[in-house]
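Have a look at these structures, which come just after this line.
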Structure 1
């Protein structure tokens, strides 16, 4: 994979009518890289994808592929192929006809179309299904046909617009693996829009997290999962438990003040960009340890302990999940054993699993200050009207 930008989006602004969605946005993608645009509905990820594809015209900025500007080119002249969420297959055509449709439009000989379609049918696990109509296929098979139609024209860039959201969970896992393996095998550059965090984590080389039209953070799956740059990213990546704490930063040590619901703690700064004052602490349910309350026990060095009572227990599979009341907050904590409702418990969180941010105050929003986020490339900013 080359380190040079193959797909480059520069100073891009786009929207719909008077509604501005993307503003002065920058993004560069290397050849052969699989990038996931991740975010909730309305964050701007689909607008960005459709602008790259040529279906939305930007009001400013440029898009280039392999050094050639394509900003004003129609979609069919950009060297890209888009796989839609709805498959968009021709219902009256067979599998083979759907896959070969783009080749037919290009005027290729029938023998060449048949050869290319046959190769793709075998590559995508559709062998023997060439004469079936879409109505006779499963959802996973229809998605493979849509993927085959996109790949048939040998695009330089494959664009995927939530292509797995219509599949049930079991099939989605299989097709997710198939697409990822195929992308690596072909070495094709791919941009994938999804709102599913796990899907982005297992498929992409790099994740670009978008929020309200701006890019909040980008990096490898490990980067954004273990080093979220803001409370929003931490919450989106599963750290939904949140507590308000107070403390100070001296040199490389964070001192957490003791409170009615938490003990004192000293934690390594470890790359966090923090200032003394109120903190917002976040952690994942599976990152903490749940213990029976013991007033004589002290927390091990490098951990934070919270005190509370169990309000509910459930078993989602693999471990027991507990809703624990800690002061005004209700926190979710997993454990290998079940604690009874009403039990006094301690929640122990190791420093490396605790995401700390300076809490927002009257002067502005929370600082983006967790572990050193290790982001690659430029920070991308945009705003949505």
Structure 2
């Protein structure tokens, strides 16, 4: 019997690698003849770098960068085998780096993200995957571009500074100083949101308030994003305003497309490709996915759904083992209902979140053991009935 375990992290409790290893241990403690392949998953968001570095034998690179408020901080990214870098913009430009009373997207910058990109290219990385969740910024990637040598000028030919407040002042863009390594590098944006750059569904209106923007600031930032898009179109010919995902991370998605010719893709799809999950899963008898809290959002691009889609391609049953399960099937499209063969929660009685986290590993181990015993019985029963053929 061959089983693939491809679970995401249980946020606030266990890393993806810890979850996968706990499930593996529970299975082989029951049946040592089972071949268990672990492939920790992520969806491009928080924890993606850690997951890929741990599971693929990569390494971390630490460096000082300009943080979102302009102060120097320490950030890090990962380098994977094959000269591939994995960068989480939140490491350098994330909301978690800004105290709540200091949040102001007119001032915050993605400059540090650009510094990480530059350092990855210095290390010889020819493919760079950038996860853009959790930003503190609304500068459309202007700071990122500035760190890579792009210059922005106002009507009086004055060089503009960092922060969302300068977007509406952009009159011209000078690309002559862009880091020459950009031309020989492939950039992929791990992004699962589809917001355009500006407008009611854009970066400022949807995400600005959580970054400290009041109603008037939101309007000003949105006007700045419109101006940014026009300046980019005049300079590069690219129409970035309505690209799905352009509004992600305060418009960083748009800036990466505009200046690095980056490709926006599903974070889960990028991770599946990077980990060669297709090759690992194709001859398995069962796939196990899972996450900390499985809910309706799982069916719209989270890693468990990506694993299930891949499993179904090869006719492999797939179950999920999660910290908790909160699915309202009445609002899930019918064609998505059967993607999983079963969804299990490790919480087996009334308990507080603190109790569930404290006992997370044991709950996961015990749940896996029960689920596996059931699957194993059916597997060998069917094998006997079919004369050894599955």
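Summary table
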read-out: Structure from which -11000 was derived, helix-only ellipticity at 222 nm (-39500 (n - 2.57) for each DSSP H run of 4 or more, over all residues; to 500), options 1, 2; value: 2
read-out: Which of 1, 2 leads on FRET efficiency 1/(1 + (r/R0)^6) of positions 42 and 250 (r between Cβ atoms, R0 = 41 Å, to 0.05), largest value; value: 2
read-out: Among 1, 2, which structure scores highest (criterion: FRET efficiency 1/(1 + (r/R0)^6) of positions 202 and 306 (r between Cβ atoms, R0 = 35 Å, to 0.05)); value: 2
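Where a number appears in this text, it was derived from the coordinates with a stated rule and is not lab data. Just so you know, these numbers come straight off a predicted model, no measurement behind them. Cβ atoms are built from the backbone, for glycine too; each structure is taken alone.
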